[in-house]
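Every number here is computed from the coordinates shown, using simple stated rules; none is lab data. Just so we're clear, the structure is a prediction, and the values are computed from it rather than from any experiment. Cβ atoms are built from the backbone, for glycine too; each structure is taken alone.
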Structure P
Amino acid sequence: MNMTSKPKNWVFSDPRLQKLKQDYAAYTEEDFKVWKILFERQMPNLPKAASKAYLEGVKAVKFTADRIANFEELNQVLAKTTGWEVHVVPGLIDDDLFFGLLNNRRFPSSTWLRKMEQLDYLEEPDMFHDAFAHMPLLTNQPYVDFLEKLSGIALKHIENPWAIQLLSRIYWFTIEFGLIREDGELKIYGAGILSSAGETKFSLSTEPAHLPYDVRRILNQEYWKDRFQDKYFVIESYEQLYESLPEIEEVLGEMLEEKRH
């Protein structure tokens with residue numbers, strides 16, 4: 001399957017991608033309680049810790065403790081700001097579908113929320129992570145432009161597992177676990193940190209290494225899924241992410257060529 005020969009919107013007709021909607025009326029009392037607990041546990045940490053773009057995004061999408069994120073309302077906001085929208089998926093999806101949606105300015109999100117006994121750890125990201133941590137930043141144009149184009153690079157190499165593994169490192173150390181320097185201070189924009197009270201505190205402490213954003217180093221850097229990272233990469237602006245795309249393609253090409261020989 002050669003993605004480069006497919007039309008950009010091929011993903012919407014793929015039979016693996018179910019046509020799902022958020023059934024807001026189906027959320028239970030426990031669901032609302034879980035959202036409220038998680039929101040109230042994390043949001044007070046973020047005014048001093050999170051990137052300005054994230055905090056502005058929270059206001060724009062009107063997230064509150066008492067209301068689970070409503071995708072229909074959210075999509076109206078995103079349509080007016082960056083032209084993105086949330087696309088409901090059942091859970092984890094194949095890489096080509098994931099990058100295919102992002103390349104079409106659709107952010108894949110589940111609609112299920114963790115249970116009370118799962119408040120502190122989940123193996124698979126739930127809707128709180130997808131919505132609370134990711135969606136406010138979908139109102140930031142350079143950020144979503146980077147996400148769209150990075151996904152386009154991934155689709156060109158979708159049949160090469162090594163290439164996807166390398167690009168997943170870029171995604172991991174930016175979209176999920178990235179830091180940004182604002183007014184001389186470290187701030188969080190990575191969603192994996194934004195949805196974790198523990199990692200919010202840890203990532204900004206003196207314990208881990210804080211390294212300048214470096215495409216080559218990140219492509220050579222493995223990451224951990226089951227514990228806090230020991231290093232975080234720091235961007236100076238969201239424009240820096242977007243401007244690094246040609247370098248990502250170039251260094252990726254070099255590494256793939258080395259692998260072949």
Structure Q
Amino acid sequence: MTNELISEQRGTTLWVTFNRPEARNAITFGMYEDLARLCADVPTDGSVRAMVVKGAGGKAFAAGTDMTQFRAFETEQDALDYEDEITRVLTAVDQCPVPTVAAIHGACTGGGASIAAACDIRISSAQLKFGFPIARTLGNCLNAGNLARLSELIGAGRVREMIFTARLMGAEEALAAGLVSQVLPDEDTLMERAETLAEHLAAMAPLTLRATKEAMRRNRAALAAQDADLIALCYMSNDFKHGLEAFLTKSKPEWSGT
């Protein structure tokens with residue numbers, strides 16, 4: 001476990017913090033791996049009854065994958081392996097044996113938004129900005145399982161519109177769409193509510209919660225689509241290479257469709 005992903009148990013709640021505030025908590029491959037391991041290792045003996053996931057620094061929950069890592073991609077297999085890893089991590093969050101709460105303050109985009117969507121309950125501050133601006137920035141894509149999870153939460157039409165327009169969803173829209181169940185005025189009240197909610201969940205029947213989580217995950221998995229050709233189409237394109245460099249140099253990409 002690195003200090004870029006911090007875990008701390010308070011009472012029966014495990015608090016997990018993305019801790020790269022200087023990079024708006026952009027997620028490294030190591031952080032993804034640590035999160036998956038944390039979820040898999042949560043004890044089922046009653047010592048932990050809930051998990052809260054949050055971001056450090058007061059500005060972001062997590063602003064997606066650390067884009068510098070994509071510079072190493074050279075082959076289709078690199079892209080497929082990355083999306084397989086994302087699926088594995090999100091499945092680990094899905095399969096965490098205790099209820100998971102995403103306490104979202106500020107920016108929650110890309111991989112951060114995917115992790116929040118994989119949690120059981122999402123609450124946010126009024127400063128929430130949620131979305132996947134990849135059609136404006138990188139020119140990559142979400143895999144089919146990720147899209148299915150988002151569509152289950154807020155509907156396929158809203159997912160399509162959000163990704164096609166590359167806009168970020170604010171707190172009130174997220175509440176109306178059912179993405180979050182509650183909006184708090186600021187980060188402090190959000191964390192207070194997350195603690196209270198975790199304590200409430202700790203009093204529920206753990207096997208009921210676990211069985212419900214797994215049954216819903218299996219329902220979604222049954223609808224999984226083949227998407228390797230679509231992943232390769234985007235990640236191996238000239239547009240993705242150009243979009244990545246444009247993003248990292250803070251310039252505007254010019255898309256060619258190739």
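Between structures P, Q, the greatest calculated value of mean count of other Cβ atoms within 10 Å over residues 29-36 is seen in Q. Structures P, Q were shown, and distance in nm of label points 7 Å out along Cα→Cβ at positions 109 and 237 at 1.8 was computed from Q.
Thinking of P, Q, which structure, once mean count of other Cβ atoms within 10 Å over residues 117-124 is computed, gives back 10.4?
This value belongs to structure P.
If helix-only ellipticity at 222 nm (-39500 (n - 2.57) for each DSSP H run of 4 or more, over all residues; to 500) comes out at -14500 when worked out from the coordinates, which of P, Q was used? So the calculation was done on Q.
Consider the structures P, Q: one of them gives 2.2 for distance in nm of label points 7 Å out along Cα→Cβ at positions 37 and 125 as calculated from the coordinates. Say which. Going through each structure in turn, the value belongs to P. Assign the value 3.1, calculated as distance in nm of label points 7 Å out along Cα→Cβ at positions 53 and 229, to the correct structure from P, Q. Checking each candidate, the match is Q. For mean projected area of the Cα convex hull in nm², the calculated result is 13.9, so let me know which of P, Q that is. It must be structure P, since only it matches.
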